[in-house]
1. Of the structures labelled P, Q, one was used to calculate distance in nm of label points 7 Å out along Cα→Cβ at positions 30 and 198, giving 1.7. Name it.
2. Thinking of P, Q, which structure, once mean count of other Cβ atoms within 10 Å over residues 102-109 is computed, gives back 27.9?
3. 18, 35, 32, 15, 1 is what came out when P(r) over Cα pairs in 10 Å bins from 0, in percent, for residues 166-229 alone was calculated for one structure; which of P, Q is it?
4. State the single structure among P, Q that was used to calculate distance in nm of label points 7 Å out along Cα→Cβ at positions 134 and 150, giving 2.7.
5. Hey, distance in nm of label points 7 Å out along Cα→Cβ at positions 118 and 142 derived from one of P, Q reads 2.8; which structure?
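Read-outs throughout are calculated quantities, based only on the coordinates presented, and are distinct from any laboratory measurement. Source: prediction; values computed, not measured. Cβ atoms are built from the backbone, for glycine too; each structure is taken alone.
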Structure P
Amino acid sequence: MTTFNHQDGQHIEIDHANIYYEQQGNQEGPALVLLHGGFGDIETFNSITPRLGRNYRLIGIDSRGQGKSTLGPSPLTYKRIQQDVEAVVRHLSIEHFSLIGHSDGGIAALRIAAANTLPLDKLVTIGAHWALKADDPTRGLYTEVTAESWREMFPQSYEHYQALNPAPDFEQLALALRALWLDSSADGYPNEAVRDISADLLVVRGDEDILVSRTHAVELTDRVLNARLLNIPFANHSPQEDRPDWLTPVLEAFLAD
């Protein structure tokens, strides 16, 4: 069974941080990069990797400060995550690839696709904002997130981080992620730059996602030429974990189209 295990990977030093990446699946197949969400790591994709790994060379990247990657001294921004991913792709000399990004990973993926500097074929975003307006109610939810509140709500997430990270500092990570989510600068959300995306795009949203609204997902889909929208009923912010049996066949069809 193809899954990420945080044992078979390697680190690459990028701007004073050690970024962990791991390759699984069919090493002769097309490259498929996976980017996880905040407070997560590459193992959050393990509900969909067994099927995807049959045909694709899976490359999972732990974002700065998360999983087995260190945070480093640089501020954590979506541009910084974008640059880290670009560095890993170039390090591996990947000629063409597709990209699946969940939440924060999806936002960074939108920036990568909008920049059009890498040979990106297809892009899937799951539960990802393309913008976050000043009056978006999600901002209020992000403002309330602290290390303590996250530990209380998601103790398994905290324990997994503590077990994996080579330089754990959960307080610092929580502060960095909250700043990332609330960032209104040019280093943050891609905003209208998503109109520059030329890769095929599949926008995925769980219909019970309290962070990304249905309207927001439609707005993203409408801004990108030939984009497709998949709104999954009875699924939350992480449909790859919540409804993998419904999501995976659509991913396979989209990636193979």
Structure Q
Amino acid sequence: MSLPSLHALHRPLGATGLNVSPLGLGTVKLGRDQGVKYPNGFTIPDDHEAAMLLGQAKGLGINLIDTAPAYGTSEERLGPLLRGQRQDWVIVSKVGEEFDGGASHFDFSAAHTRRSLERSLKRLETDFIDLVLVHSDGNDLQILEHSDVYATLAALKQEGKIRAFGFSGKTVEGGLKALQSGDCAMVTYNLREQAERPVLDYAAAHGKAILVKKALASGHACLTPGVDPVRASFELLFDHPGVVSAIVGTINPLHLAHNVATAAAVLRAR
């Protein structure tokens, strides 16, 4: 009997022309183990373990991969690891946040946005990135209204260096503003945090894309005994028509297989 997979469950990423799996693989744990909010410590996988994880994800029908300059060495590692597989993946990366010496700092200028994007292209060994999101510091409206980052991403899209752009923010106001001229918003939405639901509602009404971060509350999701928190989480997410895909950051092969099987079951039951 074949394992449950997401191959037949890919869906449009808003109006971008891209089709993505309902789960995406987050890769912060491939490159960074400092300043991450997980309940348990972890060891960054070596190249063999990372390659096996990526192969497992692809075999289970995941084609969406999420990285960022702020994820330590994630982009640099993914370039060689995905060599020869570019056509198999929809790659999401970010601009705006840098992580050095155990701390984040932010730059939303036009010059930094371009430098960051060119560096990501080189690290990822690709001519274009499918989706680039602004990595917000939480001052969402300030960034969108008083920096050049969004205009620069729009120009990079026109130049063909990115296929779509959007915003990974922290506020309802920022998410709504970002979707007015952008293609996608990445929002926090899970069993414990649902304040950004109006952004999902707006996306569903206007044909925009939503990616969900912290879908499993960064591993903290827990319910009453006997209730599978992963299934309950995915039932919440995929019940909303605005949600395209949820990013899961596991490096545990068993967790990844369980996440995929659960998401497939939830989606097929709808």
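1. Working: P: 1.7; Q: 3.6.
Only structure P yields this read-out.
2. Details: P: 27.9; Q: 14.1.
Considering all the candidates, the number was obtained from P.
3. P
4. On the way: P: 2.7; Q: 0.6.
The read-out comes from structure P.
5. Derived from the structure labelled Q.
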